Structures are given as structure tokens and as C-alpha cells.
1. Who wins on mean count of other Cβ atoms within 10 Å over residues 236-243 among 1, 2, i.e. which is largest?
2. Here helix-only ellipticity at 222 nm (-39500 (n - 2.57) for each DSSP H run of 4 or more, over all residues; to 500) has been calculated and equals -22000, so which of 1, 2 was it run on?
3. Upon calculation of Rg and Dmax of the Cα atoms in Å from the atomic coordinates, which of the structures 1, 2 produces 28.5, 118?
4. Work out mean count of other Cβ atoms within 10 Å over residues 28-35 for each of structures 1, 2, then name the structure with the largest result.
5. Identify which of structures 1, 2 gives the largest calculated value of FRET efficiency 1/(1 + (r/R0)^6) of positions 100 and 148 (r between Cβ atoms, R0 = 41 Å, to 0.05).
Structure 1
Amino acid sequence: MASTQILKSRIRSVKSTRQITRAMQLVAASKMRRSQEAAKASAPYSLAARQLLNALAGHTSVSDHPLFVKRRVKTRLLIVIASDKGLAGAYNYNIIKAYTEQLQADDKAGIKNTTIAIGRKAAQFVSRIKDTQVMGVYQDLPDRPDGRELRAILDSVRVKFTSGEVDAVDVIYTEFISIVKQTQRIVRVLPAGVDNEVESEPSTSTDAVYEPSATEVLDGVAYRLVGAQIFQALLDGRASEHSMRMLAMKNATDNASDLIEDLTLAMNKARQGAITQELAEISAGVEALNE
């Protein structure tokens, strides 16, 4: 059995760790609430954007627009959204696993791919993969990216797609459903209007008249609606990250409390054993003197 001094030292160390994990849990909980509110507030707009893009894709005057053109996929751009920091449970592992599965699927199908990594953990993983082309890396984005940061990502995506360098753009992210439930999703944002998970808004006409022209209108509309989808993925990813970090730190805090109880019990047993041994030695000494 470990000595009392060693057990005391271990208890102090675990208590110090528990204070850190408790503080991280509270910080993550605060950030999660703000991120959750932002993701839920933006979700209806993102859904409407997906429905509108699907509806626009059904108009014959739109099919030739650069953002709606459907081509056989020879090269695919993957936008993978992870975190900048660890200690978030299985958040980064699940994203990287989904990303790896997509790379393997592309390899089997003979499809080339390139990657935009958002988050330091994604960038670190992508940099270690052999023969993987990285188009861009974005780190330390705020919980609510502003227009400048989002525009940098969106402009890169649009240029690659409209130039024909890539034939499809998919976003891999974690959808925030609830505090205890998040799921990895892969959403195709380009070509626009190919989202089969939502129904397009009902239309009374199979075509429409655009003023001043379909190209000018769609250049602005489609660009913003595709941006809304990427923005929603970023918000969902950040809310999921903070939620999983909060739960991970709560579990760590609870485990530390359990360990402290076990170590305290072991220390009390060691102390009691030492006292019993001392009493036995004193009794033996007294008996020896009386003989």
C-alpha cells in the first residue's frame, strides 16, 4: 500500500486537475449557449436558402449559370470543419473519420480531390496525409465568422468551381441537434440546387423572367445562398464543439471527484494501519518490560 505522504500528494494533484476541468466545463458551457443560440437562429434562413436554390435549379433559364452547372465529378473539393483546440471528446475524431471515408470513396471511384481545412486539428491531420492537395487552411475563426472571413472561403470555392478545376464542393461538418446529440453530415453546396434532403419551395411556373438578366441576379443571389449554407455549417460545428467539450470536461471533473474519494479512502486505511501497527508495537514493548 502506498504511503500516506504519496497519497496526499496524489490527492492534491487530482484536486488541482479537477479545478482546471471544472473551469473549462463552465467556460465551454457559456460558449455553447451563445453558439447554440446563433446556430438555431440561423437555421431557418439556411433551410430557406437550400429550398430556394433547389427551386431555382428547376428553372430552365438557370441551368446554364456557372454555379448551377452539373458536370460529371472528376475532381471534388472537400471543406472539412474541425476545431482549433482539443479536449472536446470525440468531436475531431468523428470529423476526421468522416473525412477519411470520403477520401477512400473518391480513391475507389477514381475521383481526384482537394481540401480546405478549417480548424487547426483538421489542418494538422490533412498535412500528414500523403498525396493530398490542400487548397487552403483557416484557423482561429471566431464563433461567429464575419463577412470578411466567410467571403475568403466562399470566393475560393466559387473560383475553383466556375473555372472547372473542381466539379463538386462538399462540406463535412458536425450538425448540432442537442447538447447530447450531434451528427456528422456531408452536404453538397456546389453545384447549387442539388440538395435532395430538402424539398424546394412550390412554384407556379417552371420558368421565370429575371431583370436585368438571369446571370446578374443569380451572381448575387446564388453566391449569398451558398454562403449561407457554409455559414450554417460553421455555426453548427462550433456549437457541437463547445457542447462536446463541456460534456468531456464534466466527465473529467466527475472522474476526478471519484478518484479523490478512492484516494482519500486509501489514505485513511493507510493511516489507520500505521496507527494500529504503532499500538501493536507499544503493547509488545510494554509486555516485554513487564516480563
Structure 2
Amino acid sequence: MMVRRLHLLLLCLLLSPAALAETSLWQVRDGERTMYLGGTVHVLAAADYPLPAAFDRAYAQADRVVFETDMQAINSPAFQLQMMQRLTYDDGRGLRDELGTRAYDALQAYSRKRNLPMAMLERFRPAMVSLVIVMTELERLGINGTGVDEHFHRRARADGKPVGQLETPQAQLEFIAGMGRGEEDALILNSLRDAEQVATMMSRMKAAWRSGDLAQLEKVGLEPMRRDYPGLYENLLVKRNQAWLGRLEGMLKNAGTELVLVGAMHLVGHEGLLEQLRTRGYEIIQQ
């Protein structure tokens, strides 16, 4: 979705075919009312910067930047503590009590391979273990830097630009805590399987993200989730998209222009925000 660099010469921007490339940013129009809706990747590598000029132009035109949740709150020590408390066992049980032998043994093998203390993982609930696996693999790839959301949140704070949110940090935490509930073994086994493919998957995902290729994003990111984690797909994407639609439509009725930034997976597919807004009669223009 993001292919151009900010510092191209003006002549190149005017003449180069790459300057006309589309990106993961859409303008949503309702008559004269305008909103920008951008797909993001929450964690990036240093090489993924700078972001494309289309995002900067939308930011410059926006009166307010809206994120999935309160970015300042979720980075606070208080919320980090709350998250740890919510995603660790506090009732005398441990991971071994919740996982079957196959999933537990596979996780033990992974912990040895990656030098992760099993005693630490044992304290975490399956949802947290899944997150640890993902972050461990991203760290190995050097994908551990500021994502699009945090990048623009920092800019907005520095510029004094108003910010907003689509849901509370507590609501987002509950969605995370509910990952794989009732399907704990499948969550861990699929997370371990995906860990072996992270490099290829992220390469394909970021290529699709940079070029704004919704069909490829759906194929690489959405279809596996829909197939392997139908409950997670319903709770993390479909239900949240439905909850956010009313907020987005309300913004289009107000004066001013918003730049709304959400994870790219929220935009794709027939239940994604773009298609849902299109079916409600809004004009959708890729930038």
C-alpha cells in the first residue's frame, strides 16, 4: 500500500509512473464531506520509512487523527500492568493445565529453539503465548519498530493536532484476551505453524500493503484467519468493523476532516470497512 518515498524530487513526482501508484489510503466522500481512511501495519522495520507522501498529504489536510484506540493510554505503565494481569494466570493454574499434550510439547520444542524460558510461558494464557510467538519472530526479522499508528500519533501530539479513538483500550484488551477461547490447542499449534512462515508472510503482506492490493491482502492475511480462526475473525474483525461503522458515518456528518487509521485487515473483504461504506452509498477513492 505504500510505495513512494517522501523525498522524491518534484519533477519525479510529476513525471514518474511510480508517482501515480496507489497506496493503502482511501478518501471517503459524502457529497462535500470528506474523510481519509488508511490501512496500517502496527509494527514496521526502519527500512519501511519514510511513509508515502499520500499519507502525509492526508495528515496535513486532516483536522483530527483517529486511531483504533487511545494510543497514549495503551503505552502507559498502568495499561501494560493491566494487560499482563489479564493475560496471565492468577488462580493457581498454568498453561499445562489448559493445553493438550501435543500443543504443550510443540510449544516446549519452540521454546528451546528460540531460547524462551518455558517457566515464563507457563504463566501466560494461550492468547498471550500466541502474541509472544508472533513478536519473537518479528524481532528476529528486525520488524520491531514504530508502526504507522504510533508514527502519526507522535506527530499529532508534537503538532498539537486533536486525536480520537474508535474504541476504548479496555475493549481492545478484551478482544485480545478472548483470542482462541475454547480452541486453545488450535491457537497454539497454528501460531507455531505460522511462526515458520513469518518471513514469507510478512514479505507478501507488506508488498500488498504498500501497493494497496486489497485482493492480495485478503488472500494473504484475511483468508487464513477466516479459515483457521473463524471465532477470532468474527470477534477481532467483523464485530469491531460493525461497531466502528456508525462512528465513521458520524464523522462524515460533522464539519472538519478526519484521518482514520486502522489495521489494514479491517479494510479488506466484503465485511471490511471499505466495502461496507461503499454499500452504504459513500464514494470510495483510492489515493
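1. Numbers: 1: 28.2; 2: 17.0.
With respect to mean count of other Cβ atoms within 10 Å over residues 236-243, the highest-scoring structure among 1, 2 is 1.
2. On the way: 1: -22000; 2: -14500.
Value -22000 for helix-only ellipticity at 222 nm (-39500 (n - 2.57) for each DSSP H run of 4 or more, over all residues; to 500) corresponds to 1 out of 1, 2.
3. Here the read-out was taken from 1.
4. Numbers: 1: 18.1; 2: 15.4.
That would be structure 1.
5. Details: 1: 0.85; 2: 0.60.
Greatest value across 1, 2: structure 1.
Where a number appears in this text, it was derived from the coordinates with a stated rule and is not lab data. The shown structure was predicted, so the numbers you read here are calculated from the model rather than taken from an experiment. Cβ atoms are built from the backbone, for glycine too; each structure is taken alone.
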